[in-house]
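Below you'll find a set of structures to go through.
What follows draws every value from the coordinates through simple rules; no lab data is involved. Worth saying up front: this structure is predicted, and the values here are computed from it rather than measured. Cβ atoms are built from the backbone, for glycine too; each structure is taken alone.
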Structure I
Amino acid sequence: MLLPTNEKQFEFWRMRRSGSSNIMIANLLGISRQAVSRALLVMDEKIGTTLRDMAQANQIAIDRINAERGVLIGRSIPFQAAAIIFVSEKHGMQVWYEHEGDCGACQRYTECIELLWDYATELGIRIEKTADPTKMAEELFTKVKAVV
């Protein structure tokens, strides 16, 4: 199941994840608080279902899931490694596995750094600047796990 990121419901969800209250969203958009609440319930269900589907497809045993934040914490069965699935407004659904990478030799080095910075920004989480995406991911996901 793909997330409908272009739907109004997703925009409500994104605003709530960024710290806006239901009443603030309603006032900004000129709609009722009940309409926002109903839309968020539907979106939370869609996100929860999509996170669970991704976990199943990637053989990840679920430890915790938080649809409001768009995060699933689990453990990869085939890789025997901690795993995190998250929803990024800019990058879509992402699956990350805990590992020690050779980031300097990886062709996705820049892409990883950009994704980690973007995701931290989306969640309002500050991480230290470093040239090592593995260390950035470690710090970010430790902080994400603390709020899930």
Structure II
Amino acid sequence: MSCIRFNTPAQRQAMRDHRPVMLTPAEAAAQHPAPPVTPSKIARLRLLAADANPKIRESAASSYHAPDDLFALLARDSVEGVRACVARNESTPCDVLRTMAGDPSERVRGFLALNFFVPADVMDQLAHDSSETVRSLVDWKSSLDDA
């Protein structure tokens, strides 16, 4: 028995006509819209941000829908992991990101250096950071602009 298929031209055309349509990411997202952000969702985020468990606060800090004042509060959290989530969140306001440039944690400053929405003045400050790791992350990110 041979594993070679011998399709007629009509069969090959039928397969081409019925092949699945590949959607762009934007088209796929349009077919599955996210639910609207409601006041109750914001209230839940505020509850999560006040939780005693830092992992729960990290989830609030990772939300794209957190209000600006919540980002500012979580940027001052005592737990490094929470501040790191704020630093890498693309929805964090620029003013909050500016305040994080002097964070004592190398990890937080490293995530800040990788965030594509960090203002240029903060990137300049991070380019002269005391940490070699942070400086190398800034260099790596700037090399992406050249590519």
When I, II are compared on mean count of other Cβ atoms within 10 Å over residues 98-105, the highest value belongs to II
Which structure, out of I, II, was Rg and Dmax of the Cα atoms in Å calculated from, if the result is 23.2, 71?
II
Supply the structure label, taken from I, II, corresponding to distance in nm of label points 7 Å out along Cα→Cβ at positions 90 and 122 with the calculated value 1.5.
II
